[in-house]
Structure P
Amino acid sequence: MSEQDFTITREFDAPRELVYKAWTDCDHFVHWFSPKEFTTSHCSIDLRPGGVWTSAMRSPEGNDFYSSGTFVEIDEPSRFVIDGGFSDAQGNRVSAQEYGMSDDMPSEERMTVTLEEHGSRTRMTVRQSIPSDVAERNGAPQGWQETLDKLDAYLSELQRGGEILH
């Protein structure tokens, strides 16, 4: 990865173990991993080095956008690394352009999620091996911001003990 990689950092008022679980347990993941107006229509996580992660975001029009990857590194609850990218429903790699991305958007990337404790809060950094300018052209900053807003709301609701509605 380089300094040019797309990186987003966010702090949550939640313990690191809960944020980690929200990322790595499908029962939690499906409640938040998609931008506003989208839902998570599929989740499969085999949390081990070499294990496969597959998810799909469903647009308001009912189109599914699949991604899949392989866990390269897991350091629970502080970090995980996935080599992945756009895929079909079976996890086979497809080009980013098949999902309407620009010609320079890579179809494969490395995503590193780091979780740091800050008292009772967690600072999360997501770094993707996509050039920042390419990520921006393809809407990644807005998509991640909306997705992480949903994660923040989900974590708050979990900690209040409320019922989570999908």
Structure Q
Amino acid sequence: MAILLEVLLWLHIVAAIGWVGAAMVFGMVLGPVLPTFTPATRGEFIVKVFPKYIRFIEIFTIATPIIGVALALSMANGDFSMFAPTTQFGLFISVGAALAVVALVVAFGVVTPAARKVLKLTEAMMKAPGPPSPELLGANKRLRGGAAIGLVLLMVILVCMVAATG
């Protein structure tokens, strides 16, 4: 059972690194840099990178909480009192888990739909060049805002998980 716990712990950490890493790359690098590209360069970048990037985000956004639940079930071994918010461990794990659900909703409710919309509208704009539509500008704004909220949530979750081990 200890080996399973160890494997689940490592898988959860690696999945979380993927999720946080994707959020950081978008929020701190791609989001701020994309507007500085020429429209043609920005369009080509979005069309080539976004499909893989969206898939990457979705995989790690789903994997992290699923593995986290499996890890919690393995740790509890039927006794879930360790997760009661009356202990430091239980409080931080509970808060982190609740925020992870919120981050998951932000990812699938705002970020990935907005990214897909940006991709679709950018593909259309590349076929019929012209100024960006208000719809594209709105999708870009939702994507950047959702990504920023998601990144903040993930950083708070990271603090909770680290604090739980202390």
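Where does the value 0.05 come from, among P, Q, when FRET efficiency 1/(1 + (r/R0)^6) of positions 86 and 126 (r between Cβ atoms, R0 = 35 Å, to 0.05) is the thing being computed? Before the final figure, lay out the partial values.
Numbers: P: 1.00; Q: 0.05.
Checking each candidate, the match is Q.
Given a value of -7000 for helix-only ellipticity at 222 nm (-39500 (n - 2.57) for each DSSP H run of 4 or more, over all residues; to 500), calculated from one of P, Q, which structure does it belong to?
Values: P: -7000; Q: -27500.
Clearly, the read-out refers to P.
If distance in nm of label points 7 Å out along Cα→Cβ at positions 110 and 142 is calculated from each of P, Q, which structure is the one that comes out at 1.2?
That value comes from structure Q.
Here distance in nm of label points 7 Å out along Cα→Cβ at positions 102 and 134 was calculated and came to 3.2; which of the structures P, Q was it taken from?
Traced to structure Q.
Taking relative contact order in percent (Cα under 8 Å, 6 or more apart) as the criterion, which structure among P, Q has the greatest value?
Going through P, Q one by one, relative contact order in percent (Cα under 8 Å, 6 or more apart) is largest in Q.
All of the numbers you see were taken from the coordinates with simple rules; none came from a lab. All values reported here derive from a predicted model rather than from experimental measurement. Cβ atoms are built from the backbone, for glycine too; each structure is taken alone.
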